[in-house]
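Asker: Below: a set of structures, written as structure tokens.
Values quoted throughout were computed directly from the atomic coordinates according to the rules given, and no laboratory measurement underlies them. The model shown is predicted, which means the values in this text are computed figures rather than measured ones. Cβ atoms are built from the backbone, for glycine too; each structure is taken alone.
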Structure I
């Protein structure tokens, strides 16, 4: 496993996203939440993953409970991250962080993130309250999610210190963070956390002939025109994967995490998939291969 080090932290370049845990829209069924999710977390940790990311809104707190149960006797091995959804008053930040900690069964959250910019309250209303969580010892680091670079920088000024990370939509089909956010993070010693790093499965190549059956089929990338646009990129992923004895998904993840200060948090539907995701850390792309993929990817 590769690791990214920043601001005194060390996080695995491949983490585990847990949006699927407890969320019915993925259509994975009750066994997934009650049994498979726990096995996925355990296997990820065995393979060297330490970054496990969840949020209070995933399954209305159910994801946090599932993660908490899965790590109950493994907490020292986890860099645990969760998120607060920006609905409610800033004065509720402390109580909601404590609620997340209770659901997770921990007395310390390594990374506490604001899930989206608030439509009502500026960073100056929220970040000082986040800072108090660090000062109290409940939280190790503050992060944000779905913030533009300017919003990230504004949050740092309001916090009066580093906002360790920004969790954003980032993949070969969503390259916007490459423009300015990734270079800034590299210069300043921050981390960009890429969610949906496989384009919600588009880059796996499994859906070129037909879309998935769950909610993703309604998204533009999975409609016929979107799948056709992605065709040359998916074909390049397949060709590179074949040469390297890898999968297209592993090559797509390798393209992301070869960038300094970038980590990826793919979800997993099975233990086999988490094993495949982690193995992407061992795929070393050449500069030519990475440039070929970049040239075929939409810039955004």
Structure II
């Protein structure tokens, strides 16, 4: 499967997972929701890795690198993202998280000497601008859904969103050299998830603030499990598979279109079409993606 398609499919998985994540994340709290999500994902990933024999591709140095990437990208990054989502909602947290594409492009140039052509740079600018336009101006003035309300400090919400984006960029890019060696993507995802879960369990043992805000309900288990399946099992594994042969900056850019993919899904929730900014941003994303795909 082409690298570009893998990244776009991962973005679609993350878009669907955000709708399952918003409710239980707000009710349980970012830390507890992340723990349950990682537990579901790690269990399923290790079962798949054992069935497919992918664990045999993990060599000594890979374990440590995957563990560090998991702690940075999943334990810290995902928790920061859900804390941001609890304060700003899925739409506005999406625009902040979309900055990971820009961060990834800069870091890939600095660390991996990856460059885009002139038309690729234009396409990247159109794509990122379209994502931000769609999320920033994709809400109608008469929308009052609870996901759109600011809870707590706006400044802290913005800081958490940018932290999540930075963690995503760093954790993904540091795996590019490793994935190029032929490490199995499912086994790599399982290792990252286990390390992140271990860090979370240590945190909850040391700090009461990381405990659940409310007892988990059956509906929470279902929504959390679906979020884990879509985002962590399928979505992140697709990204790692794409990194085997694709440029890290291109994978990051194409996987950043999640906020635009969320808009039609929120249309179903609100039962109203997105505002003009949503359509204009989507057009920019399509144009930018087209330039990247035909670079």
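Asker: Given a value of -11500 for helix-only ellipticity at 222 nm (-39500 (n - 2.57) for each DSSP H run of 4 or more, over all residues; to 500), point me to the structure among I, II it was derived from.
Answerer: Derived from the structure labelled I.
Asker: Follow-up. Taking relative contact order in percent (Cα under 8 Å, 6 or more apart) as the criterion, which structure among I, II has the greatest value?
Answerer: Numbers: I: 20; II: 43.
That would be structure II.
Asker: Check the numbers for FRET efficiency 1/(1 + (r/R0)^6) of positions 80 and 232 (r between Cβ atoms, R0 = 35 Å, to 0.05) across I, II and tell me which is largest.
Answerer: Ranking I, II on FRET efficiency 1/(1 + (r/R0)^6) of positions 80 and 232 (r between Cβ atoms, R0 = 35 Å, to 0.05), first place is II.
Asker: Turning to a different aspect of this structure: Taking mean count of other Cβ atoms within 10 Å over residues 96-103 as the criterion, which structure among I, II has the greatest value?
Answerer: Top value of mean count of other Cβ atoms within 10 Å over residues 96-103, among I, II, belongs to structure II.
Asker: Which structure, out of I, II, was mean count of other Cβ atoms within 10 Å over residues 56-63 derived from, given a value of 19.4?
Answerer: Here the read-out was taken from I.
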